[in-house]
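A.B. asks: Take a look at the structures listed below.
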Structure I
Amino acid sequence: MAVIAALLVVVAAAALTTSIIERQGILANILITESDRSQAAWALQGGLDLSRVVLQMDAGNGPTTRLDGIWARSIIELPVGPAGDPESALLSGGIEDEQGKYNLRNLAEHGIINPRQVLVLERLLEWLGMAPTLGATMAQRVADAQPGQEGGPLAVGLRSIEDLSALPGFTPQVVNALQPYVTVLPAATPVNANTASAEVLGAVVEELGLAGARQLVIDRDQGLWFVNQADFVSRLRGRQPDAGKLISVSSNWFRVTGEVTVGDTMAGLRVLLHRNDHGLSSVRWVTY
């Protein structure tokens, strides 16, 4: 009996020791993960600060915002780890000009839908191979989020394109396909002719058409950048004299995306930046 009791004590002690070791291992892994996550967050903040500096520098280079600017250069796996091991943390990311996209905020004002803007969006959707009827759905959603003459808003305002997934017909595939061409900004904005795609530019400037917009974009990307609105209108050769009211040659809204990998931990960042007349940028929303 004494031998059996001793064996039972040994087995219990071994089991308890194994449990303690396992818990210590789990705790160590948690601490390592939290440390890596904290390092990734600091690296992302550094990338955001760098983006703000780059946008300030771009504002000082001239009155136009163009795709050949330093802000348009992406970062791919930049080592940002400590001096002893810089490769332990890798940063990737880039800046997108949100005014090179169609702004859904243009669809309505004070809860009233703008029919002309709905036609613009419907043309864009048709060229993207989507149902034009989705334009009316988006316009109604934007109008419902605005206070009107009869009272306050009927819905929460859109913060990003992903919020459209709650509407009928907006599958994940549709939302992803819209990302390069459509945005949601806090205020109505013109489209930047120096950064917009042919689809967006042709949809906004009706008389230009998709073929004309593609040729204009080819010439632009070869170095014939638009210096001002009058320059853009002159290249239309009289096809739409009021086009200068619909476009711009500079931008104030940008989206910064970043991703940092530290060990087995990955952290992401998405920020909407607003650049005012003094070249400064302010954060509008952030997600990790």
Structure II
Amino acid sequence: MEELKAGQAVELTVLENAGSRWILTDGNTEIPLNSSEVTTPLEAGDRIKVFLYANRRGELSATTFIPHIVQGTYGWAKVMKVTEEGAFVDIGTSREALVKAEDLPKLRSLWPKAGDHLYITLYTNRKGELFGRLVTEEKVNELYEEASEQLFNKNIKARAYRLLPVGSFLLGIDIPYRIFVHHSQMEAEPRLGQDVEVRIIGVKEDGTMNGSLLPRNYERLGKDAEKIYEYLKSVGGKMPFSDESTPEEINAMFDMSKGAFKRALGVLMKQKKVKQKDGWTELI
């Protein structure tokens, strides 16, 4: 018979009631279960499914709250808090699992934040403490679902599971599509586990995809116009920038090309929000 270990979801037999707890067994080992977790009547001889974990004294205990991730399975785990130790994640039971700092990106700015999700499995150390292990590329190659050409130019909700200097690897949230985003196709690198909306720019023969985190031209035009409009409001409604400004002046102030600047001004003028006069742009 296999030895009982922390991190397992197993079915055990109810041995007896011991007041504040029930005693469960596999025939060799006795495991305590707090009575407060029992929601249906139990009797000696009943079979019950539980999750095993090590309590604060390092002793094996049971809980009826079965996590959605156990050893050997993978899934998204919500980040509850982040400390110097790493990221503590919710696995669906009363015990959180720790994804160690050494397993997170070297740059702290790319660490996940509370509310992000990491794609992990569980493992335990010799003390029976629970830890989360990030999914490997080899495992993703086994798990990902092949995409169809119909997804080209579609937007997909995804999360980053691997960050490299050349770009970021994402997994679809609803369907585990594997998506690579080159660093040239992003304004900023996403955090590990951050929710993003990625546009599909290529579907490969193996069913994996290439994506972009950059807005489409018409979407970017809206952001550029908003940027100029907010700047105008912040400086009293008038600025010494117009169609006549040099590309260098525009790039230094707004971090955009002159062409993008002129198109954005055109949008604002068409909406009758601004006007140009003598090299200046003013709010209407």
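Bear in mind that the values in this text are calculations on the coordinates, not laboratory data. Quick caveat: nothing in here was measured; it's all calculated off a predicted structure. Cβ atoms are built from the backbone, for glycine too; each structure is taken alone.
A.B. asks: Mean count of other Cβ atoms within 10 Å over residues 135-142 was computed and gave 12.8; which structure, I, II, did it come from?
C.D. replies: Details: I: 20.0; II: 12.8.
Going through each structure in turn, the value belongs to II.
A.B. asks: Given a value of 21.9 for mean projected area of the Cα convex hull in nm², calculated from one of I, II, which structure does it belong to? The partial results should precede the final answer.
C.D. replies: Values: I: 23.8; II: 21.9.
This value belongs to structure II.
A.B. asks: I would also like to ask the following. Out of I, II, which one gives 34, 14, 12 for semi-axes √(5λ) of the Cα gyration tensor in Å, for residues 151-246 alone as computed from the coordinates? Kindly include the intermediate steps, with their values, before the conclusion.
C.D. replies: On the way: I: 30, 16, 12; II: 34, 14, 12.
Only one of I, II returns 34, 14, 12 for semi-axes √(5λ) of the Cα gyration tensor in Å, for residues 151-246 alone, namely II.
A.B. asks: When helix-only ellipticity at 222 nm (-39500 (n - 2.57) for each DSSP H run of 4 or more, over all residues; to 500) is computed for each of I, II, which one produces -13500? Walk me through the intermediate numbers first.
C.D. replies: Values: I: -13500; II: -5000.
Matching structure: I.
A.B. asks: If you rank structures I, II by relative contact order in percent (Cα under 8 Å, 6 or more apart), which sits at the top with the largest value?
C.D. replies: Values: I: 23; II: 11.
When relative contact order in percent (Cα under 8 Å, 6 or more apart) is calculated for I, II, structure I comes out on top.
A.B. asks: To test your reading of the models, identify which of I, II gives 5.0 for distance in nm of label points 7 Å out along Cα→Cβ at positions 47 and 167 when calculated.
C.D. replies: Numbers: I: 3.0; II: 5.0.
This value belongs to structure II.
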